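Okay, got some structures for you below.
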Structure I
Amino acid sequence: MMCPENVKLIPCEILLRIIYKNKEGYKMDTIECIKTRMSIRKFKPEPVPKELLQEVIEAALWSPSYKNTQPWEVIIISGKKKEELSKMLVALLEKGEPMTPDIPEPKGWPEAQKRRIDDLFSSRAKQLGVDLRDPAVVKAAKIANSRFYGAPQGILLFQDDSLTPWSIFDMGLFAQSLMLAAHAKGLGTVPQAFLTDYAKQTKEFLQIPPSKRLVLGISIGYPDRDEPINQFKTNRVALSEVLKWIE
């Protein structure tokens, strides 16, 4: 990817020490931002100023993409429209309507990934008393997802459905950049596949062309740090489990 002519290149060792500052004045560097970001599932009702949301999205625009295609389109939903969408999604779920995701839900996992999912479920059950294998718990989680976990704003990420899997990868880069920028600014986020369950109905509701692929939902707002769910932190596998040196 080429940099614009008027942009000076920054050495990596300096880039890694770029300082971010949130509204409380707290500063963090890039590595700290990556390692301390977490999914937030309970938000304060205070709306995020539009200018701050624009700043977060503008930062994410600098994400890399295949041949600089920048295959992302963003909708931020709030207020009455968000409440109406949530109500529709919950009603579809309660009725047991067949899901219409643009990206199918995985039907199975390789052994390594399955083991990590099992570890997550066990940890959450132990710390929060929530069994994610229980269908009733899963349904309650989907309802909470549909309500954006109480966040004042929600983000929906779309792209043209003619794009290849490389563009879905690019969207992942964009989503990560967005969530890191939000975290650096003192905001919380959670990436939500469940918000794509009823993609067809969501696009109809928002008057989005059916040729657009709903890739991901993200709730965004100020975290409620006192909530136990927001004190649950997932682990990561050892570096040796994923890294191999070939010399």
Structure II
Amino acid sequence: MNVRELPGLQSIGGFDGQYAVYSAKDSEGRYWGVVNRQGEIMMPEKIRMKPFFSIHNHPSIFLVNKGMGGFEYYDVEQQKYVERPPVEEREKTAAELLEENTPYCEYTDCGGLISKFKALYAIEDDLVKYAEEPYKWGIKDLDGNILVPAQFKFIGDGGYKNYHFCVEDQEGKYGVIDAHGNWIIPCEYDRLWRKGTYFIADKDKKSGIIDLAGNELIPIIYDDIHPAEGIGLEGLDLISVKNNGEIFFMNAKQEKVDLF
């Protein structure tokens, strides 16, 4: 069956290689599945819960949330559940080891319940984000020197060696800072998702794509937008878009691509 024929189709995500995750609705609610580049549905089962995404270095295997049953792995090429694929072993960075050895902290939430949170996470090989209290994050180096005081509700991971960090301020707006707290993109977006060398940006209930300096690559005029997976701008060669109820594909020049 072609995904275009599916009643209640809601969205088609960005392609990671040959496959993408789609979502749809039926009488029981929303569900997710996998589609290939020909539009063929590759998984007969309707998955009712997120997350649902492909496994690094195993593009045909998807992590499936089975609710109380935990997580399982589904291979869309074999059309069956499989054992967990081997994890690529690598040496942990100094920042990751510091995170690993940091104990959890206790705090009392607004309802009087005692909860736990970890107040330090690796965000680059040589940097960590830290919290003095929940929802107030800053940045330190590995010697404990404070580079950015704890002030943000959220600081995203780096991992790209260019030290651009997505942050959320206390008013719920998103922007980008460098490792010393200098603003690269002011907090003026409703949401930012890092996609390698660019961000998916939401503003006033519309979506588009901006580069790491805040320049628009795709205008923020679409209802939903999903570039193909990839670290470089090659992901913009195939963008899944939803606008005014229509789902279609386009390239970086906003020219429609006839995929299926």
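Please state which of the structures I, II yields 15.0 when mean count of other Cβ atoms within 10 Å over residues 37-44 is computed from it. Label of the source structure: II. Output the label of whichever structure in I, II has the greatest value of distance in nm of label points 7 Å out along Cα→Cβ at positions 45 and 189. Ranking I, II on distance in nm of label points 7 Å out along Cα→Cβ at positions 45 and 189, first place is II.
Comparing distance in nm of label points 7 Å out along Cα→Cβ at positions 157 and 221 across structures I, II, the highest figure is found for II.
One of I, II was used to calculate distance in nm of label points 7 Å out along Cα→Cβ at positions 141 and 181, giving 2.9; which? The structure behind it is I. With helix-only ellipticity at 222 nm (-39500 (n - 2.57) for each DSSP H run of 4 or more, over all residues; to 500) coming out at -12500, pick the structure among I, II it was computed from. Answer by label: I. When P(r) over Cα pairs in 10 Å bins from 0, in percent is calculated, the result is 6, 24, 30, 28, 11, 1; to which of the structures I, II does this value belong? The read-out was computed on structure II. With relative contact order in percent (Cα under 8 Å, 6 or more apart) computed over the structures I, II, the top value is the one for I, the highest of the group. From which structure (I, II) was percent of Cα pairs over 16 Å apart, for residues 85-124 alone calculated, if the value obtained is 59? Corresponding structure: I.
Read-outs: derived from the displayed coordinates by stated rules, not from any lab. All values reported here derive from a predicted model rather than from experimental measurement. Cβ atoms are built from the backbone, for glycine too; each structure is taken alone.
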